[in-house]
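A.B. asks: The following blocks contain the structures, represented as structure tokens.
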Structure I
Amino acid sequence: MRFPIYFPDATRAVVRSLDNQDLKEAGIEGMILNPYHLASHPGINIVKKFKGIKQYMNWSGFAITDSGGWQLLSLVHKDKKFGKINDNGVVFYKDSLGKDKKYLFTPEKSIQNQFDINADIIVCLDDCPSKDASKQEIIASVDRTILWAKRCKIEFQKQLKNTKNKPLLLAVVQGGDNKKLRDKCAKELAKIGFDAYGWGGWTANPKGGLNINMGRFIVSQLPEDKPKFALGVGYPWDIIEGTKAGYHIFDCVIPTRDARHKRLYVWQKNPDKINLLKANSRKLFNYFYPNKAKYASDKKPVSQFCDCKLCKNYSRAYLYHLFKIGDSLAWRLATIHNLRLYTKLIELLRKNVK
């Protein structure tokens, strides 16, 4: 695996509207999946029958599984009717499709599921606090994340006895916007020892931008020789800043979700002539909204600096038409374009980073 690298979210074993050939042509090398959602459908037992998610999907690239910690935030912390959390694990009252189903999700179960999925990188279950969590809630989150990480590693070592493939095990640093708590979490996780570490929780500052100062601080508290994962990061300019701060792995729903919502990313200038690490990262990109009436007869490609399937073969006018009539090809082409911008960004960062 070469760094930096970006993984699109394939939460339910699919990057929406794309097949594997689309992903490969766009330069995607791997994807991130979610064992909590996959446990609901198709079910972990189904995936096991195929000897792993990559065989199930017929995917030859990398696969990372997120532990399910983000679901504690997006589901349980957000709505107590969805479940409850204690030191033993999480009790879910509903599955990921919203159907009533009570089951216990522990650190051990999370690791077992991820081994059954047969991913290349698996993530320790962590307690991701809400954006507005109190200091006491964040303290509890850090203590629980460390406790669960210890249990995850024990279960990880047990599972290794039953497999020929050794995935990497990644632990997630929590602590909110409190540097002392981030420091405590990072150092305690480093004592346990993991193959990689992640910047977890909310990565945004109060103004909505990337809290890069916190990101740098977390890197400074972790082993230098281990890969760092900026979980949920981010916009193209955030990936540049994250790379400069010392992160190696990125994942985000932004390019795929925005494509479906008619927002594309384009380079302002020829990226091959720019040193990304020295440029003002935010000024390298523009938004392109394909549903604007002014593009109805525009013969130009979405971007002159892009070699994706959309830009090489179709006009802005045609993309406008596809969105206007609500055809699924609009989603597909727009998603391919956004992902190709991200993979081009990664290619250039690899050249710029020494």
Structure II
Amino acid sequence: MTTNHLTPRRDFLKASLVGTAAALAAEAAPSALAAPSGKFTSRVSLTTGEDRANLAFKAMEPFKKEIADAIGDKRVILKPNNVIIDKPLCASHADNLEGILEFLKSIGKKNVAIAESPANGSAMVSFANYDYNKFAGKYGAKLIDLDKEDFTILHCIDEKDFRPHACRMSKLMLDPNNFIISAAKLKTHDLVGITLSLKNIVVGAPIKDPGAGLRPGGAGAGRSDKPLTHGGGTRGINYNLFALSPKLHPHLAVIDGYEGMEGTGPVNGTPVNQRVCVASMDWLAADRVGAELMGVDIAKIGYLTFCIQAGDRGEGDLSKIEILGPAIKDHARTYQLPKTWEQITSWQKPV
């Protein structure tokens, strides 16, 4: 696997010092880094450039104090988006994760784990395939396979019978003593349209048995509970993502758009050269901005529309989100949508 050149430590330090100066200036006088006021209720940071790791670092800088305070003594769980174990474009890039870890180090947060449950194999294999091993030790980050950790039971519906089905969910992702960071990507998705910070957490939490694959296994193949969250179809998955979001959501969203995916996502799409990164402590606001950067009508995305309509998950009104950084319109693309778009939007039609 080929990775981008990692930003030297001195560049991270330079960025950190610039961020510290900005924070001091913010204390001295009102600025864009001040708490939202007036018409704004949430803030989303947007960064652009040619260094993937530094984009993530810089995107989190405006929230340095808020992030540090929110973490406190909690353990940080950094959740990458490794859908499958052997396709780099579908997975969170090592440089993006290193930028996040370097930022956490800069604010003195060292109790960090990278945790995942891919759909088709061992998390440890995915970590090795995607070069996470090369920097995990540097930052003292523990690598965790969620499939081997404790679980608890939550319930998902299946649109075929609309009854609750018991689903094994990682206790680690539900523990209130953990601070969850979603290291997501800008990607299309063949069932719900787009997958950003929320879906990375919700669908990463269900666990599977050894030998389980992408679909429910046959005899001896092991059981995966991930298909349960997919709800048997478009209506089911959109409802489950909405219904599970109060318990399974990121406390910090960092969405990597350095190289997005369009077309047949979240695995078999093609790359989009966009060179952006989004960060926010309001995951819904981050996903809302992510959709805008992809040129996708948010009203067509069922689970995000439901979360916005609920009114208690975060800010989904773009006019009430303060963008810290360049204008979205200057960096937005029009992503090629999946060929299943008619099915994706069928949730809008009567049953």
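A.B. asks: Ranked by FRET efficiency 1/(1 + (r/R0)^6) of positions 196 and 316 (r between Cβ atoms, R0 = 25 Å, to 0.05), which of I, II sits at the highest value?
C.D. replies: Working: I: 0.05; II: 1.00.
Structure II comes out on top.
A.B. asks: When relative contact order in percent (Cα under 8 Å, 6 or more apart) is computed for each of I, II, which one produces 21?
C.D. replies: II
A.B. asks: I have -9000 for helix-only ellipticity at 222 nm (-39500 (n - 2.57) for each DSSP H run of 4 or more, over all residues; to 500), calculated from one of the structures I, II. Which structure is it?
C.D. replies: II
A.B. asks: Something else now. Supply the structure label, taken from I, II, corresponding to P(r) over Cα pairs in 10 Å bins from 0, in percent with the calculated value 6, 27, 37, 23, 6, 1, 0.
C.D. replies: Working through the options, I get structure II.
A short reminder: the numbers here are calculations on the coordinates, not readings from a lab. These figures come from a predicted structure and were not determined experimentally. Cβ atoms are built from the backbone, for glycine too; each structure is taken alone.
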